[in-house]
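What follows are several structures.
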Structure I
Amino acid sequence: MKLILKCGLSPGDIVMLTGAVRDLHRSYPGRFVTDVRTACPDLWEHNPYITPLTEDDKEAVLIDCSYPLINRCNEAPYHCLHGFTEFLNKRLDLAIRPTLYKGDIHLSAQEKAWYSQVREATGRDTPFWIVAAGGKYDVTIKWWDSERYQEVVDYFAGRILFVQVGRAGHHHPRLKGTLDLRGQTTLRELVRLVYHAQGVLCSVTALMHLAAAVEAKPGQPATRPCVVVAGGREPAHWEAYPGHQFIHTNGTLICCAVGGCWRDRAFRLRDGDSRDQREKLCVDVVKNLPRCMEMIPPAEVIRRIDLYFQGGALKFLSPRQQIRAELGSAATAKSSFDQEALNLHSAGFACEQFVRRISQYPGGQAGRGIVICAGGQRYLTCAWVCINMLRRSGCDLPVQLWHLGKRELDERIKALLLPLGVRCVDAYKVRRLFPCRILRGWQLKPYAILRSDFREVLLLDADNVPVVNPEFLFETPQYRASGAVFWPDYGYRGSKKTKIIWRSCGVRRPHEREFETGQVLVDKERCWEALCLTMWFNEHSDFYYRYIHSDKETFHLAFRKLKKSYALVGTPVQSLKGIMCQHDFQGRRIFQHRKAAKWDLHLYNQRVEGFWYEEQCRDYINQFRHLWNGGEGTHRGLPR
């Protein structure tokens with residue numbers, strides 16, 4: 001009989017299915033021809049019980065596999081290995097019996113002969129333990145705290161080499177002092193890594209099943225040491241393997257008194273997943289950990305690992321192996337894993353973690369000033385007009401012009417701007433002291449606000465044209481009361497995509513217009529935390545900009561998230577052709593933001609009806625054209 005077994009479950013479940021296929025053939029030798037359709041083909045490589053079949057084969061029976069036995073696991077005396085065998089027994093009227101207490105993963109002789117990734121990093125065969133200090137975002141209740149994992153790693157420093165693994169897109173915070181292979185192993189490479197591993201430390205996850213299913217390397221204990229931080233979600237008899245140290249808390253709490261609670265999350269991720277529903281959340285949470293996991297201290301995990309060494313099953317690293325372990329850790333110290341983009345599942349949790357880490361206002365900044373971000377011919381032309389209009393209006397505030405590297409602004413421009421009271425700041429140089437994950441155009445605006453010398457900042461886009469002296473804004477009652485003033489954009493409630501991000505941040509979107517950040521007024525001392533969060537959103541723009549347009553709503557999100565007060569100018573935008581006119585709190589026009597009608601140094605600038613001080617702006621462009629040729633050659637009228 002030909003069978004095609006189909007299953008869309010996770011890798012850990014598929015390891016269980018490999019065991020069921022093995023036991024099917026052992027119980028009924030020669031009776032079945034089997035093939036599989038799963039999301040984990042790596043787990044079936046070199047499997048002697050698999051024969052390629054096509055679904056258009058009329059003799060083949062396609063079976064969607066599941067294991068309903070899990071619904072009775074709290075009271076039934078079975079292991080998860082029984083799940084698929086029971087299903088196949090009922091589906092095919094068989095009497096399959098499990099023959100081994102593990103799944104069925106096969107490696108070829110060639111694979112076993114290959115060097116492991118650890119040897120490639122250390123240069124020698126070095127004993128190691130695999131550690132997975134996180135997990136997927138679907139069932140976060142299984143996570144143990146990464147700081148606790150770090151305590152375990154630190155305790156065995158110099159005696160055990162821990163190799164940290166984790167799939168890209170999942171939650172795996174970096175552990176110091178490990179050989180870092182996060183995001184660098186396919187599922188098949190992980191299988192080979194387990195083969196070479198001395199031991200495994202993890203939660204209830206696919207790695208735990210692989211620790212049992214993958215055969216041990218010659219010279220190692222036949223049963224691979226494995227310490228599982230399990231808590232109380234699953235009943236121990238359903239998950240634990242012989243030889244493993246399965247640290248559970250079943251029976252110690254009301255919520256898992258008669259087995260596992262089978263809840264999914266300790267806290268909401270706000271990712272739109274049904275697992276955020278109340279009935280699927282942990283009912284006893286301590287500091288973001290389910291109590292059943294919080295009750296397991298690092299000392300207990302350390303003790304369980306140490307048992308393997310005290311009993312003589314394993315030996316600690318020799319002095320030479322210690323040196324190799326240190327070399328391997330150093331060789332993998334720079335990992336790109338932590339620089340990967342957030343996703344809808346991780347963003348909310350990452351945001352909460354960052355908020356808890358925000359430091360207090362550091363001080364060291366004083367006075368008031370204007371910050372403008374510009375670089376390159378197009379925006380420097382706009383900035384020249386903006387700065388000259390500020391000075392024409394009588395504004396004496398110091399100005400900082402921020403740019404991204406020498407290619408955007410050279411010494412000649414600095415010389416031109418110096419008489420206007422402008423200091424140019426290279427953000428890339430500042431970045432050496434204050435790192436930033438992503439720093440490009442829009443991200444530069446909140447970065448320049450945070451890192452400027454001024455305590456009170458008026459941010460102006462380079463293509464903004466002030467029509468009055470804006471210094472009075474610092475004295476308005478609205479600013480003095482809140483420490484922040486924003487101006488409205490056209491939008492009111494945003495798109496469906498935007499609402500997803502507000503939900504991710506755990507904030508209900510207010511019934512007010514979106515922010516338009518061609519101008520922003522803030523007191524950094526009073527708004528420091530909100531500005532830091534704004535910058536964090538922009539550092540992760542490869543995720544957030546997929547749902548919101550540019551930097552503008554990042555300010556809105558941050559101030560609302562941290563419940564920081566602000567004033568939003570009530571007068572709507574007045575539109576001219578390609579220009580947004582913004583107003584003060586009395587409804588008077590004060591800024592003309594040329595979003596789609598930017599000044600051009602060499603080409604014709606179309607006149608816009610209703611635009612104030614058109615002739616003065618054009619005179620400044622002509623003056624700039626006379627002084628500067630757009631970045632080629634030297635500045636006219638200035639010494640070389």
Structure II
Amino acid sequence: MYRISKIIYPKSEKICKETSLYFRGEGFRHDYASIKFQKISELSFGTYFNSISYGDLLKYTDVQDLTFKITVLGEATIRIMCAKSDINELCYAGVTTCCTKKKPFSAKLEKKLKKNPCIQCSNYTYLLLDEKKFSCPKATEVELTVDISRLSGEGVIFAEVDGRSGTTLYGGEYMTSIPPKRESKLGVVFSLRKRIEFMKDNIKRINIKRALDKSLAEKVGILVIDNGDNISDKDLTNTTVFNNEKTGEAGGFYKGIKEVCERKEYSHFVLFDDDVYFETEILNKILFWTEYAKKPDTLTIGGGILNLHKPYELVELGGFWSKDGLKVNKQNLDLRRLSDVVRSECKEPTNYVTWRCCCMSVKVVEKMGLPLPFYMKTYDAEYSLRVGNEILLTTGIGVWHEEDLEKPIGPTTYYLKRNNNILEAIYFPKKGIRRMLKDMWLAISELLIYQRYQEKKITFKGYDDFLKGPNYFLRIRADELQEELMKEKQPIYSKEELINLGYDISEEMFFEEDDVKIPRFYKGHMYSHYLIPHFLFPKHERKGFRLLDSTKLNSRLFYKANKVVQYNPILKEGFVTNLSKREYIRTAYGLIKRSIKIILTYHFVSRDYRLMLGNYKKSTRISRRY
């Protein structure tokens with residue numbers, strides 16, 4: 001028998017306390033590798049980390065059977081269950097239809113559903129595939145096998161165990177009789193910029209996992225790309241560190257992919273950002289898919305992005321880039337619920353996966369070359385569109401990442417605007433002019449309303465540098481550009497620094513939307529504070545300041561606001577802005593001037609970017625001898 005996936009226990013690596021992502025039920029205790037029942041109860045492995053997508057197994061591999069193996073002490077009834085999706089998601093129209101027709105349940109399951117009707121959800125069918133009772137006076141390894149070839153549609157397979165007081169379970173894994181098609185070796189790449197402790201913890205746990213699993217140790221190598229001399233080989237064990245110029249996260253991945261592809265022992269590269277956490281068992285899961293895939297060279301394996309602060313919340317599961325922009329898939333699912341785990345298996349059109357967790361074959365680089373030097377943002381989207389691989393996003397492969405608490409500011413805004421425009425010029429040029437103009441006017445207008453004039457300058461520069469064309473884009477030094485952008489960045493202060501500057505925000509009494517009284521005739525109140533004479537502002541606004549929560553901004557909050565402290569109560573930092581009517585006039589002039597330039601030059605600039613990509617692919621291909 002060959003392993004598909006091991007059962008993950010939350011106390012094994014202690015990075016997530018949300019046990020309902022691992023197993024569900026009451027009346028038992030668990031440690032790093034065992035579960036002991038304390039009363040008659042039911043345990044379900046129908047969870048995000050411990051269920052298997054049968055739809056993906058049938059589509060991407062030749063696996064036809066699935067065996068659940070676990071060590072049991074005492075009496076236990078084991079069932080193999082299937083939660084089959086009844087949802088048909090039409091993502092283009094934004095419509096979700098649901099078929100509530102149910103297949104007949106077994107008699108035993110009917111009784112169970114009557115006792116616990118909450119498991120019968122309107123978007124999936126709960127099916128019993130097989131059931132067997134075991135009585136083991138000594139710890140005994142037991143198995144239960146089902147044929148999955150007769151299943152259709154999308155959904156997950158998982159085990160359930162009924163036990164009584166004293167029943168103990170050890171380990172557990174899903175297996176198959178089908179042997180792998182090939183052997184793979186993963187080059188795991190971390191692009192390091194700032195989050196050294198995150199990365200060190202991940203590598204430490206990978207090394208512990210490799211020490212316990214010799215097969216994994218032989219099939220995984222770790223490469224760290226250090227963008228800025230933050231770490232050395234001595235700080236990490238069983239890891240190769242490469243010093244790199246300050247070329248950002250994109251430059252780190254560029255270097256990492258290049259180093260993996262130049263080493264013949266690796267068949268795939270796995271990319272992780274330096275600010276994620278993950279269960280190391282996902283490396284074994286990725287290895288399984290690379291070794292069993294029908295078409296491994298044209299398959300991208302991606303990971304779901306979970307909220308680090310709400311570990312059960314799915315933030316992103318791939319996305320779809322089109323002429324209308326990016327649509328992120330499967331946002332805000334609650335993975336504590338089986339219904340949402342099943343829903344995450346409902347496939348939507350996907351042509352993009354983030355490089356916070358991503359795996360590709362090294363043969364991709366032979367045909368498509370290396371990623372573009374974007375520094376940060378959009379590099380993963382451009383490469384996904386360029387490669388055009390089929391994308392596998394399956395249950396159990398996911399990483400935790402900190403949620404973005406507010407809109408990007410400073411250099412991040414510059415890279416978003418410049419790089420998104422380059423991507424759209426290459427892949428969606430027909431609507432480029434109209435969309436670029438709309439995007440620029442909306443973005444600048446919002447910054448003007450929020451009094452973010454430094455941000456406005458950086459945003460304008462993003463559009464200006466895009467219009468300079470691909471020769472400038474490829475020639476510019478990333479470290480020099482980053483230094484220039486940092487000089488233009490709005491100064492950000494801690495809470496203590498703001499108080500020392502004379503802004504008493506110790507009580508964090510935020511100005512609320514209910515405090516705003518806007519006359520009815522000010523329908524265009526978004527810009528009205530620029531048009532209203534300063535002497536008509538309230539006296540306390542002219543001499544004092546307004547404290548706003550920067551994570552909950554809207555245009556109404558800036559009505560008649562002269563000086564604003566925009567403070568993030570979660571990060572405990574903020575910045576100060578002042579209303580400037582001179583900037584209002586400058587901004588209007590800048591928008592008109594750049595709009596004319598876009599209309600006159602966009603066609604030629606976008607053509608040059610497409611030609612640039614063709615030449616870049618040829619020049620950055622890495623040939624390997626197998």
| request: Work out which structure the value 12.1 belongs to, where Kirkwood radius over Cα pairs in Å, for residues 171-226 alone was derived from one of I, II. | output: I
| In terms of volume of the Cα convex hull per residue in Å³, which of structures I, II is highest? | I
| task | Give the label, chosen from I, II, of the structure having the highest value of mean count of other Cβ atoms within 10 Å over residues 19-26. | result | I
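Read-outs throughout are calculated quantities, based only on the coordinates presented, and are distinct from any laboratory measurement. Computed from a prediction, not measured in an experiment: that's the story for all the values here. Cβ atoms are built from the backbone, for glycine too; each structure is taken alone.
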